[in-house]
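Each structure below appears as structure tokens.
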Structure P
Amino acid sequence: MTSPGRITGIVVGALAILGFGVYGPAMLLGPLPQVSVRLEPAAAAAADVPALALPTTGASALAVVGDDGTAETVATAGDPAAVPIGGAAKLVTLLVTLDSLPLPADGAGPAIPIGPADYTDYLRYSGEGSRALQVSPGETWTERDVVRAVLLASSNNHADTLVRWAFGGVEPYVEAANAWLAEQGFTATRVDDSTGLSGDNVGTAEELARLAAMVLADDQLAAMLDDPDAAPLGARSVPDLVGRASDGDVRAITRSFTDQAGLSYVFTAQLPAVDGVEGEPRRITGAMLLMPDYETLDPAVAAAVESAAAASAPVTVIAEGTTYARVLAPWGDEADLVASVSRADAAWGSAFGEPSVSVDEFSTAREGREVGRISVPTATGEIASPLRLTGDIHDPGPIWRLTNPATLIGAFLASQDD
């Protein structure tokens, strides 16, 4: 007969064997806890940022044209609200018309007959002193000729002719144009006619700079602005009344004066190449509205373009090897997380944003492994670099595992929640 003491011993021994058989493998083979992350106070580039110069008079904006033809606003000044835009409304006239009835890649496009209403418009606008190009009843103009007249000569009668041909009248055009503006994300710009002569044609300088980029993204319109004298054989003569010789390297896209809008000027310029930077020079678009006179406008445009050239020089925002975080393992291993590559961008007159660090979850890793990412907001988007370890995070080994059950059990439970 087995004594009670012996039974107790057997039970204790069995439990010990069982416990060791379960505890040991669980501690030695179970998942390790994740490393913790401590952010380091590394800042974005602190270099002096050249300011963008825009006038406080009226309303102004500058935008950088991206490779995809879209524009990123980099500066605004003056009145931020929707204001009368004058002849800049003709940019909407052209974009909306060509969106539905694009010009052919080669050739003059469809014929547009000149009727009594077109001739009446010419007489009326001429009599008012508004821009107009002569037409006569019975003539035929091609779509390309009419588009050139609207873009280069800012001809009011041709703007009406274009929308009558394309939409059946000014009123249907206005409805279609405002729907198009809404679809394109323009929340402040609205048109009331095809010419811009109505004071109810309104918009912000920021949205007009974006519209200008859309004009440049249209190969046909961009070619007309780039070489106003180029036209197919037999095309009608259209003077470039929008551009001026005094504009220098700045290309006026639209330039007008009305009593309600004052001087409205939408322009583009290609900035000079920056030494040591690969790729095409950057292009900007700009808008200056409610300008009182050319004595105010011209130096403001020159200063804006000059400051944009300075602000386009790239600054190193993320430097390779800069420490942005440190990882710490519960068993004592530590390593820095440093940027794997350098990244540079133009400041465009604005300080760079605060760095944002993201780190992958891991327990062990070898030196040099990329385990995270550093990103910094800039005026035209975000730039980023992977983060790599500067040292090994080792497995802590069996002694640490066997002597830290609570930590390992916590890591096991956490792994079950994932």
Structure Q
Amino acid sequence: MDKTLDVYFNEKVVGQLIQDDYGDINFAYSSDWLDDPKAIPISCSLPLQAEIFKKRFCQAFFSGILPEDVQRKLIAKNLGISANNDFSMLEKIGGECAGALSFVSKGKKFIPDNHDYHELTKKKLSNILRELPSRPLLAGDQGVRLSLAGVQDKLAVYVENEKISIPLDNSPSTHILKPDFGEYEGVIFNEAFCLGLAKKVGLPVAEVEIKQVEDIYYLLIKRYDRVMDEKKIKRIHQEDFCQALGILPVDKYQNEGGPSLKQCFDLIRRNSFSPAIDLERMLNAVMFNYFIGNCDAHGKNFSFLYYNRLQLAPLYDLVCTIYYKDLTQKMAMKLGGEYNIKSIRVDNFDVLAGEIGFSKPEVRKRVFAMIDAILSSLSVMSIQYPIQEKISNLIMIRCEYFAKRIS
């Protein structure tokens, strides 16, 4: 017997996600949504249409809402479901997701203005953070239905007047919290520094703060897909580039079938409300990622934001990955035909220019401008933690060395 989830876009039903007797998922827009003159597609890969989207067309988008890898397996174990069952995952944890969608079992009551939160004491917060590696997203806790894509330990929270709460059921969150755990030293300090540098350079980025509870440091990230509207939190829809291109999360790296930079730029040209602006922003992001040594800039680390119009979302997950000696030097997407970040030359940027429809002189000019902007920003950046000084020096050396080779 088919099972059905109502898919809500904020307070309206946008369609139904259906699991058939064979376990395959299908998606169909509701007739009311299709008849609404203000309706928009939930994905560039799922245009408005009356026909049903079969699994091979819709799985990438819906799977892209869910956690990945070890996180997904642990959540499945904690919930007693299959790690490969997207439908069951969304049924269990799809109350508060990235973007504007919520998933509710057909026939269940949905409260559009639900604001139900469990406030945390400092002790409770520290306990939750310590347990997070074994209990991702608190999956299995009564009333908690949170989903965040990716492989890092993280948690969606509601913050008001410095107080942190866990959203219950489909209540909206305001921030994402990342504790400084894991095998990579000081990764949250790394990310905070790289995001701060990007902001100094002039790139739109997610707003972050480093916080501490007991002996645990964590990164508190303000959600750009949540805004206050008449004293209520409104969800703003978003999707990452893998979702927009219909590419499964497991294939996010280019060498495994994920998007290339050319595909990303073509996607922006086809869909952005202001393609000229967003193409320039994307080019700046590509150059910035190269110069900070971020080899993990894959298709899920770029997104569209549906805020009145479709536009490139602020940058997030900016990390100097080459700081960690055991991480790959192979970039997630080829830059001008080259994967190895150590092998990139100015000629690769010339090749990139041809691939993405920019002139070679313009891209070279932007490369020099980016180097100058990074070096001048580094000179005034405040260093709060020892790892940040090491990363600052590493980025400075990279920029100066590249500049010498092309001057």
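Bear in mind that the values in this text are calculations on the coordinates, not laboratory data. As the structure is a prediction and not an experimental result, all values here were calculated from the model. Cβ atoms are built from the backbone, for glycine too; each structure is taken alone.
Summary table below
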read-out: Comparison of P, Q by relative contact order in percent (Cα under 8 Å, 6 or more apart) - largest value held by; value: P
read-out: Entry that produces 0.55 once FRET efficiency 1/(1 + (r/R0)^6) of positions 137 and 209 (r between Cβ atoms, R0 = 41 Å, to 0.05) is calculated, selected from P, Q; value: P
read-out: Source structure (of P, Q) for Rg and Dmax of the Cα atoms in Å, computed value 21.2, 68; value: Q
